[in-house]
Structure I
Amino acid sequence: EFTRIAVKVGSNVLARRDGTLDVTRMSALVDQIAELHKAGVEVIMISSGAVASGRSEIHPQKRLDSVDQRQLFSAVGQAKLINRYYELFREHGIAVGQILTTKENFGTRRHYLNQKNCMTVMLENKVIPIVNENDTISVTELMFTDNDELSGLIASMMDAQALIILSNIDGIYNGSPADPTSAVIREIGRGEDLSDYIQASKSGFGRGGMLTKTNIARKVADEGITVIIANGKRDHILPDLLQHPETTLCTRFTPADEPVSSVKKWIAHSGGFAKGEIHINPCATEVLNSEKAVSILPIGITRIEGEFEKDDIVRIIDFRGNRIGIGKVNCDSKQAQETAGKHGKKPVVHYDYLYIE
């Protein structure tokens, strides 16, 4: 029985064929979330749709490049989108709050905890957080691949028991979704190889295809969170997923039994913020791969790349040049450089702050 869930609503659920906002669908989803909310389930929404919402509102005088267009439409559209949600939830007597975030807000522990605290206070006060990427200031290289990645971070950060990703198809198929002989894979176990099934093509208006969704689903499920990919255009989908999980069509990723510590969760999702690299020798590589709880000691370090401060995130690279993990460093790059290869020094990355991929 889930008591806290994150629900990601994709742009292809909220956009009509012509790219404008589908208010009827939005209203139906709000009704479903209100039903769960009243039954005592805490819901965090991650909602796309700002660009679709702004597209019909504004007709630029001259042709804009894609970044300008995205910024313009999302700035206008976000105001309209949150206003719609506000009105729809108000009919149910439920308050909502807006959270706009960027990738960098997850890069430092302090920002991360500030966001977590803000959303915790909202939930304690029965307010539904509606999260979206702040497209007006995130430009391509700093963007999430799309809101799937953002929803994974949020579910993990808020210790949700489930992440439900609503798209415009029923789940992950064992062939092309257009092929009538294809069927939805109902359950995906840990470590199952999906490369045969997944099409790399994008879905409609969204930025992330099924490949992104499954990679994120995997990572989140490995942290002990159930991940479900389902069709947001189906009537009553959310209550059905929670009340009749066996009979509702969707793809479910089996979660790990052991939940991951909250610090390790943050580190697991922080690979994109790495400031440098720590290269380790064959012996240290073998020990790290042995499943035992070990820290990275200077004796196993062959070289340091990049500049970092204490508490920054770094990548761990094995002697073959493969990335094998991510960690939070105990010292700056200068100190790490000085002690590299020496015996009897304190760990550069402590086991508690090390995530092996």
Structure II
Amino acid sequence: MAIFQHQPQNNIEIHHIPQSKYVDGVRWLPSLSAVNKTAVLSLYGPSTATSTVEVHSFDPLNYPILSPLSSYPSPSRITSLKTTPTLIAFSTLSGGLTFLSPDCSNPVSVSEIGFHSGTVSGIDVLEGGEGECCCVSVGEDGRVNLVNVGGGKVEYRRVFDGDGLVGYNAVKWASSMEFVTSGLGFSLQWWDQRRKSGEPVLQFKPHWPQTTTLGMVHSIDIHPSRKHTCVAGGSSGAIFGWDLRWPQQPIILSGAGDRAVPSISESEVWEVQFDCHMQSSNVNSMSSSKILPVMMCSEDGILAVLEAGGAEPTELLEEHCAINCLDIDKQNHSDIICGLEWESVAVILRRRLRDLG
């Protein structure tokens, strides 16, 4: 398999690793070893209309390459992919949800009528003890479900049903009791299972100029040490923060119809994640201290880190095709993996360059 390597600059290495299928999702698989890294890919073959989850090893100490270890066929195209140290979870266009062991064995699934009607747009997984986990799923049908997995069994319960009047695109756990959902119009909803109302306890509906509010959020993330801060990315290059201490005051990082904030992208922002590798350039500023650096990838081929407070974005990668997904290694925040529209995976290593000669 051919590998193309960019010329190193700014102490980063960029490696392109072509795939034989379209890359729908990428995730690092947490491991006890900092040397032997593992990546999980969700791939789609247009010619055969088949999808698979594949586990690959990645050794950054040798010439970087993804070596396949195991795979699992999906009954439908994969819409969301998540990993924990003990499992792989993915959802599908046909409304299913499957959990696998890290070696793609021991599958358990939810696919019965009533779980979701149509596409499961987003999932997130929170690992518990003794091999158990809790997954939250959202769909275009407006349903929000909690799924418990353990002992080879899977059970779910409905948290909310929008009856098709609302739809959700993404979801993210904030704690074992709280999570955030997103939908049309850049709206965000904060849910707390300790409340029995069956509705979100907080909602954010922006009042931005022009037609920006007609867009949608594609991705959300919660800061790992500041659960009250959320970042969202979506249509027209919009990236904004939501701080629960100021629930109706968005912190705009890019786009969103705000002429005072330059837009790093004019297209869809497909994924955002807080970047714990980067330090804020202005931590003493009230505006930037609320939202720490955020990594994004976009339809127009940009992978960059940006923050509030007027700091210049740090561009890591610029492609001639869309960058559809990204993941930052939670154990080593310097390592990034992303999926490119041109059937390729890019691995970015932010560290002092080793001797490649």
Structure III
Amino acid sequence: MKILQLGKFYPVKGGVEKVAYDLMTGISEQGIRCDMMCATVSGTGQTHDINPYAHLFTCHTWFEYAATMIAPTMLTRLREECGAYDILHIHHPDPMACLALWASGYKGKVVVHWHSDIQKQKYLLRLYKPLQDWMLRRADLVIATSPVYLEQSPYLQAVHGKTVCLPIGVEAMRPRPAFAEVIREKYHRRKIVFTLGRLVAYKGYNHLVEAARYLDDSYIVLIGGTGALRDELQAQIGRLGLQDKVKLLGRIPDDDLASYYGACSVFCLSSVMKTEAFGIVQAEAMSCGKPVVATNIPQSGVPWVNAHGVSGLNVEPGNPRALAEAIREITRDEPTYQAYSEGARKRYECLFTKRRMIRECIGLYENLINR
């Protein structure tokens, strides 16, 4: 069995790319040929040997437009390589990969991994939709990351007969206890509310900053990540006089990230738009036994990942006071906190391990080929 993942770009920066890369590495570690082809963020196209059963093919990018890497060499490279594979696994949304499939003439099995509907580029979607519809018709199997997206995405309604739900799985975060303790001491052992992601509008960080107004001085909010809204968020923090209660951490080094999860009391996902389709960071926090406060985004998998009353609490999007009330509720006493903490860890173990995702994905491939 030989598989080719069609990802978005490399190096890995976001959730879609991470899932494609994790599938490549996890499946190939089982002795199954699983390669990956994607655009490169910079530089010329190359072939990277990941392990004896996995190669990463990167294709030179001309430029980025509408969150898509324009890499025409992917069309010719896929056409040359695709005949060697039993299954092509496309990660959507990625118009470049969809176009490459259309131009490849590939006759084998196709899996479409539907991570998210296209939300922002409404005009461009009208141009792209015929190709997207062709891809869904061409697919032998469509994977959704949550039952909510599978049931409610308007684009999947016509293909329900060939859809399955496969939740995203992640490796458990492994905090370094000594460094987690250093972080707690740095913030005077206050209750840390941690969040992580790009500083962009749909993440709703402006609402989380305002939520700090409704938390007493025993709490501190730490926001990890970089992005276009950093200056705007810093100005908001200053305007509200929250310099001692909200900190923008910038990019957190990979080696330190797990320890921030380990040091926090609560993880908060304050996103406000369906663009946040799953929220991998929730699963990462749960792997450390950290309760989550998230939002009830309509038609998004976010509130499904964070089971309300079990692994944490879900509140109305864009409501700072509700975010603060949920944070206070989870941390109001030790028995309450421990119940949410245990619920978070158990939900991770049951649904969101990388091991489970890899095992079930291999099973889907085998059933597809045998069928």
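Figures for the structure shown
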item	result
Which of I, II, III leads on Rg/Rh (Cα atoms, Kirkwood Rh), for residues 111-174 alone, largest value	III
Source structure (of I, II, III) for helix-only ellipticity at 222 nm (-39500 (n - 2.57) for each DSSP H run of 4 or more, over all residues; to 500), computed value -10000	I
Label whose coordinates, when distance in nm of label points 7 Å out along Cα→Cβ at positions 47 and 327 is calculated, return 4.3 (choices I, II, III)	I
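No value in this document is a laboratory result; all are computed from the given coordinates. None of the values given here were measured: they were computed from a predicted structure. Cβ atoms are built from the backbone, for glycine too; each structure is taken alone.
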